[in-house]
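Listed below are the structures to be examined.
Only the coordinates and a few stated rules stand behind these numbers; no lab work does. These figures come from a predicted structure and were not determined experimentally. Cβ atoms are built from the backbone, for glycine too; each structure is taken alone.
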Structure 1
């Protein structure tokens, strides 16, 4: 388990203390963070799927592939 120090507005901290019992706060905060992470990961995944399914973009990327080694040699720097 890792301890994390965060800053939150006084008003939110006061409301949290009033509505969430002390021994439940960490669990509640973890649940909220997990929910937010899942939401963001889902959005990122959906974006990646959309990019993979974009035929026009994939065709353009294939055209750019020919330039990957353009002007490069195997010299070590």
Structure 2
């Protein structure tokens, strides 16, 4: 498997996980009670996870972009 295929496969997994977190957050917000401390902590954890996935996706996108640029040069 080429390097770009590996990065794309990894990116696909991260994108899928990100989508799951977004869907969990949407579902969670439908029943969100801002006065409930447990809800606040859980929402904060969801947002931290989403932020981490976004950073990881940005890194993977940059890797794909670099690999595509390298292939075009060769």
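One of 1, 2 was used to compute Rg and Dmax of the Cα atoms in Å, and the answer was 23.6, 66. Which one was it? Numbers along the way, then the final one.
Numbers: 1: 23.6, 66; 2: 16.9, 58.
Source structure: 1.
For distance in nm of label points 7 Å out along Cα→Cβ at positions 34 and 66, the calculated result is 5.1, so let me know which of 1, 2 that is. Please report the intermediate quantities before stating the final value.
Values: 1: 5.1; 2: 4.2.
Answer for the origin of the read-out: 1.
Quick one: FRET efficiency 1/(1 + (r/R0)^6) of positions 10 and 42 (r between Cβ atoms, R0 = 30 Å, to 0.05) came out at 0.65 when computed from one of 1, 2, so which one is it?
Values: 1: 0.40; 2: 0.65.
Comparing all candidates, it corresponds to 2.
The value -32000 for helix-only ellipticity at 222 nm (-39500 (n - 2.57) for each DSSP H run of 4 or more, over all residues; to 500) was derived from one model only; which of 1, 2 is it?
Working: 1: -21500; 2: -32000.
The correct label is 2.
By the measure FRET efficiency 1/(1 + (r/R0)^6) of positions 18 and 50 (r between Cβ atoms, R0 = 35 Å, to 0.05), tell me the structure among 1, 2 with the highest figure.
Working: 1: 0.25; 2: 1.00.
Checked 1, 2; max of FRET efficiency 1/(1 + (r/R0)^6) of positions 18 and 50 (r between Cβ atoms, R0 = 35 Å, to 0.05) sits with 2.
One of 1, 2 was used to compute mean count of other Cβ atoms within 10 Å over residues 2-9, and the answer was 12.9. Which one was it? Walk me through the intermediate numbers first.
Numbers: 1: 6.1; 2: 12.9.
Label of the originating structure: 2.
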